1. Tell me which structure, out of I, II, gives -16000 once helix-only ellipticity at 222 nm (-39500 (n - 2.57) for each DSSP H run of 4 or more, over all residues; to 500) is calculated.
2. Comparing I, II, where is Rg/Rh (Cα atoms, Kirkwood Rh) highest?
3. One of I, II was used to compute P(r) over Cα pairs in 5 Å bins from 0, in percent, for residues 50-89 alone, and the answer was 6, 20, 24, 23, 16, 8, 2. Which one was it?
4. Where is distance in nm of label points 7 Å out along Cα→Cβ at positions 370 and 394 largest, in which of I, II?
5. When mean count of other Cβ atoms within 10 Å over residues 122-129 is calculated, the result is 21.8; to which of the structures I, II does this value belong?
6. Using distance in nm of label points 7 Å out along Cα→Cβ at positions 58 and 378 for the comparison, can you identify which of I, II gives the largest number?
Structure I
Amino acid sequence: MVMNSVDAQALKKAFLSGAKNLEMNKEFINELNVFPVPDGDTGTNMTMTILSAAREVAAIEDPTMEKLAKAMSSGSLRGARGNSGVILSQLFRGFSKEIQTVETINVTTLANAFGRATETAYKAVIKPKEGTILTVARGMADKAAELVFDTDDVIEFAEKVIAYGDETLQKTPDLLPVLKEAGVVDSGGMGLMTVLKGVLAGLKGEDLGDLMPEGVKPVTDNAGADYNAVENTDIKFGYCTEFIINTKEEMDEKEQDKFRAYLESIGDSIVFVTLDDIVKVHVHTNEPGNAIQKALSYGFLTNMKIDNMRVEHQEKLIKDSEKLAREQKAEEEAKRAAATKERLPYAMIAVCAGDGMAEIFRGIGATDVISGGQTMNPSTDDILRACENANADVVYVFPNNSNIILAANQARDICESCRIVVVPTKTVPQGVEAIINFVPEMSPEENLGIMTDEIAGVKTCEITYAVRDTTIDGKPINHGDIMAIGDSGLVAVGREIEDTALMALRELIDEDSELVTIYYGEEADQEKAESLCELAKKEFSGCEFELHNGGQPVYYYVLSVE
């Protein structure tokens, strides 16, 4: 099939196909986490980012390049979550700028758009790191510039560029040692390749099932249209089935093809990954027992998981409707309150997870708290709305997570109703320290300087559990181990929660340490937390200790040493 140009209608279909492909594979991308912690969220963040754009794209009934460019750029920009999502939105932004003035896209336009997308994304990151989604994007941009005069066929051109993107992705572990040690490629790069393969499938007319992503419902431009509605689609295969086969012997290519063909005969959405004598399988099927029975002929199974997607889908519809109603009510109340209250000279908004953490931030002066953190990064739009509702001239935002800073910066850059100052806090303890050192009489520039200096003296460590076997910093980690993860990487590994936390404190506390704060999470035992604090007090008698109920998910403890 030869295609010399792509019109707006074809681009719309291709973009939705890319969104669909990412949505179908987001859990696989989530699992490409360097640290084997239960908070892998790259796939989720990228999916929520592209779905925000897909809603606007799907709403365009009579598409033009200009309309599509605006929808792709503005939708992804406001919906961006996490660093990977923000970078993806910047790639769309650059791409959109290049296509917005043409009627159809040819190979030259596409090559220029790849280059502009990469340039825009690199500029958005203060310290670009190689071995990431940026490296993969740049590799494809360079290849596109090299191939631009070789063919006029958009399909042939795109296939070659994407193939080179795959090659670049496979090299990311050579650029980032942590990827090589963990045995994974960059998850953001994998997400980008997943999008582009879906786009290519859409251009070629290949069927990914229903091209409309689950989280998108086509709407019109009528006032009051619901852009967050979820389409109640019929699910063809009802059981999401996952398992790992520990094979008796390495599965050769012929046997892999045979098993993959069997899975295709009973289902779809197949992910089939082999590594020596390990085979990871994901399939949507109505016959999970058959898939498992067939797999048992190759070896023994571990990590088995079967979910009824029809039930989950109905529950999601109900939960989404309830959540939407709550959000709309809260937003309306916030707008009414903002309209009646006197405008403030400044406000402070902190991002955190856990009722206890939220209470702590409000107690030290935070005007508002955005619920979020690991596994649930707030979007650019979430941060923007909170700042607008604050009804203040200057709004200080404390992201308290390195994966939220880019989204906060993006909100700052597009906000028109107030001045947003993003304090680059990467952890909750840093956020607490920054707010404590805020001086109302000082200018935003002076406060930012002081707070940034103060957070540099805060050491943070988070205690959680491993969801898979791996090696980090030369230390072997087994599924179920307790890990202490600090500002610069792995601090300690153990089998017991409190023992590991104590090991971490021994690494963090030195002769200059004065204050140690322990925040225990929703899955930690209060009595054990109190016991941990008492043991630490006895061992480190020269430090002052504080214990707080943070109520945070995912992490049993968050430790702060100043």
Structure II
Amino acid sequence: MVRKHLHSDDGGAFFVMFSLIQSASVYGVDGKSISVEVDIASGLPQVNIVGLPDPAVRESVERVRAALKNSGFTFPMDRITVNLAPADLRKEGTSFDLAIAAGILTASGQINAAPFEQTLLIGELSLNGSVRPVAGVLAMIEQAKQCGIRRVLLPLGNVPEASWISDVELFALTHLKELDLFKKEQSGWEHIRVDRTNASDRLSDTWHSSHENYDEIGDYDDVIGQHQAKRAMLIAAAGKHNILLNGPPGTGKTMMIRRLPGILPILNEHEALEVTKIYSVAGKLAEGSQGLITHPPFRAPHHTISSGGLIGGGSIPKPGEVTLAHRGVLFLDELPEFPRQVLEVLRQPLEDRIVTISRSKAVFQFPANIMLAASFNPCPCGYYGHEYGEKRCTCSASNISRYRSKISGPLLDRIDLQLEVPRPISFDNVKAGSSLTSAQMRGKVLAARSFQQARTSGMGAAANGELSGAALRKTVNLNREAASLLENAFEALGISMRAYDRMLKLARTIADVEASEAVEAEHVAEAIQYRRLDNHMS
């Protein structure tokens, strides 16, 4: 706090008091350090907040005024100016409430300012002085840590989430009146310190319990028959490949895709922190959540979703469904029911694994490393090409063409596995063959992933589906017969170079599932037959 003794033009004296408190906000999925500057000067009682605040920030004045009064403090009846720096960035949200209140208290001399140096303050205030949790704490603390801040004062409700950031001291408030601890010279930090001695044990328990929670997802053993489709799901999970299922109603398409997270590996610590940070920013962490998100996310938006809802949007863009599915699965059920312009925005994320949103003053990038899983019926009524008994297609050729045209060629080109899921001809076909359980499929996926990680170590790819260019050709190990078959397919089927590369990655994954060092002709042949919709959607 700085106090300046100045003289007015008429010879009178007055005090100008200044305080600086560190806070933070969220931009995209990253934290941004914000300095809360409070100046108190003699003059008509009023409060001005500058620095491009949104309505929620402007309204903090009334929340802070009531919270200070109801916590036993005095709200100064002077001219108060609050600046949120840097001033050229738009500020939104309620995370500045606690910092503004602390700034007013230190600037007015009601509490000692020294303890708050190099300390991050975040939290929302209620009118009675209670300190409420806010969204995006992980991102904000991570940014503060990078800026050298090692002490954080935050709401008690955010402590479980914040505890996953190491090398930072955490101090929790439940009520603003606890700032009474800082009225004297001693800081009072010890009274509100968060005990983090068991943090490593909690981390270990989180991953142990993650392995036990697979049963909540559903088992592939529940899917009767559809052995080829289940193998396709296994291959998709093993290599992080996009998959599209086509077939009449009731053949198990949705059921199989919803079980896909149950055969994916759990996230490692880096991935779990990344995903948890995204959900924290989006305000979608479960209330009272004690752990990181360790299972791959599964998002299934309704077909009425907008482009902004799918990839993110807003004046300060927020994560969309694509980013919420990062490191997991984005499921689009009944794909042609989505507006075409909505589906087309998936092109860049599926290729680059990021979402880029441009605004007049900034460009935001969101992570979008997803597996796309989609399903659709062959026509609006669902029975085109799959008539049986009294189930006959009633759609005209123009309706079918219009329906299928929602799925463009460039989008289809980015989907590695395209599979028809027909209705079994007889019940004997349903029961024929062995039925893999999710545990057995997950074991095969983990084995295939271990082969991939050993082969692609240092290349920045966790699975074959993430390989591209020189890294793909360096690791694929394609024998001569397989290479010849793939070249012939390229010429005969008229596929694009993108589809060619995706077939190559898919063949490599099939070889990994079969524990084969080299990609054989049979692996290429299976990869080719998974592209059967390329020439049947027009």
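Only the coordinates and a few stated rules stand behind these numbers; no lab work does. Note that the coordinates shown come from a computational prediction; the quantities given were computed from them, not determined experimentally. Cβ atoms are built from the backbone, for glycine too; each structure is taken alone.
1. Values: I: -16000; II: -10000.
Clearly, the read-out refers to I.
2. Working: I: 0.97; II: 1.09.
Largest calculated value belongs to II.
3. Values: I: 6, 30, 31, 18, 10, 5, 1; II: 6, 20, 24, 23, 16, 8, 2.
Value 6, 20, 24, 23, 16, 8, 2 for P(r) over Cα pairs in 5 Å bins from 0, in percent, for residues 50-89 alone corresponds to II out of I, II.
4. On the way: I: 2.0; II: 3.4.
Top value of distance in nm of label points 7 Å out along Cα→Cβ at positions 370 and 394, among I, II, belongs to structure II.
5. Details: I: 13.2; II: 21.8.
For mean count of other Cβ atoms within 10 Å over residues 122-129, the value 21.8 is produced by structure II.
6. Values: I: 2.6; II: 5.9.
Top value of distance in nm of label points 7 Å out along Cα→Cβ at positions 58 and 378 goes to structure II.
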